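Heads up, there are several structures right after this.
Just so it is clear, none of the values below were taken in a lab; they were calculated from the coordinates. Bear in mind the structure is a predicted one, so any value in this text is a computation, not a measurement. Cβ atoms are built from the backbone, for glycine too; each structure is taken alone.
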Structure 1
Amino acid sequence: MDISRRAFIKAAAVQSAVTTAAVLFPGISFGAWKALDSSSGRIQWKKTPCRFCGTGCGLLVGVSGDRAVAVKGDPNCSVNKGLCCVKGYHSVQILYGKDRVTEALIRKNGKLVAAPIKEALDLVAEKMKETIKNRGKDAVSIYGSGQWSIADGYAASKLFKGCIGTNNV
């Protein structure tokens, strides 16, 4: 990778500005989604791990009524010491995003249509059985995520290595 001195200095300045902003503004509130709907109007802060990667940062999620309304880094967490990356600060948005997947979709006649979860899971199981029968156990794999818990990763590993008999995890 070839980078000029000027480009390097610009990138360093942007990174410094972003880091400074993260320190100066340690929590972002998302009140625009009518989140503060409880009668008391008070926010209770609940501890939770961030699930966007495997680092294990600690978050404090502001809850009002039944809704998460804000998020900030947990200053008592030894991993992130009260700071968050941009994904952590915006993690509340995934709960209320307009493009959030809320139902199973199955492609029928070239178009995605809503379907019950059981139907979608049965289709996946059928296609996996068909693929294993026609092409062998190493023709299937699972792609995991840093958002998995340890138990999720363990279960996926046992399913694919122990039950199916493939190391494609």
Structure 2
Amino acid sequence: MISMTNEEKFNLITRNLEETLTEEELKKLIESGEPLRHYIGFEISGKVHLGTGLATLLKVKDLHDAGAETIIWLADWHGWINNKLDGTLETAQMLAREYFAEAMKAAYLCIGGDPETLVFKQGSELYAKKPEFWATTVKVAKATTISRMMRSTTIMGRMAGDSSPSATLFYPA
């Protein structure tokens, strides 16, 4: 980490950003000395492109250089849910480890970062404590159409419509 003032950290974190929510809160957080944490996630859906591999990592590097702990989440389950690649969780998990993380490390090196400082976590790590529950939920949801789920919500005494919480769709699954 580069030694810098709070103002320099703020400027580095906010450079090239369209919006900061909110600048005052960020300034207070930096001044508090509380550790900064940042995470970003990517669906495992195909090849790493310039926007992912370079442009996004420029901001990750800014945050890291300003002292933030950065975690890059590799959303293997999202790729599976959205039928990316061959539509299997196993392929998404393998590509997250063997391709996506390695491609991101190479891109980080290209912009002057130390790839050994990057922290990668797979979405499947979030579900590791109860994998059978989440796997079953996703398998049922993948085998059930949205229209069928919507019909089920009305059968359960709820009104179908935009104002219904999306969580009501999990119950029929």
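What the table below lists for this structure:
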{"item": "Comparison of 1, 2 - label where relative contact order in percent (Cα under 8 Å, 6 or more apart) is highest", "result": "2"}
{"item": "Per distance in nm of label points 7 Å out along Cα→Cβ at positions 10 and 130, the highest-valued of structures 1, 2", "result": "1"}
{"item": "Answer label among 1, 2 for the case where distance in nm of label points 7 Å out along Cα→Cβ at positions 98 and 138, calculated from the coordinates, equals 1.8", "result": "2"}
{"item": "If P(r) over Cα pairs in 10 Å bins from 0, in percent is computed and equals 9, 28, 26, 23, 12, 2, 0, the structure in 1, 2", "result": "2"}
{"item": "Structure from which 3.4 was derived, distance in nm of label points 7 Å out along Cα→Cβ at positions 90 and 106, options 1, 2", "result": "1"}
{"item": "Test item: helix-only ellipticity at 222 nm (-39500 (n - 2.57) for each DSSP H run of 4 or more, over all residues; to 500) calculated as -12000, pick one of 1, 2", "result": "2"}
{"item": "Identity of the structure behind 5, 17, 14, 14, 11, 10, 10, 8, 8, 3, 1 (criterion: P(r) over Cα pairs in 5 Å bins from 0, in percent, for residues 74-121 alone, calculated), options 1, 2", "result": "1"}
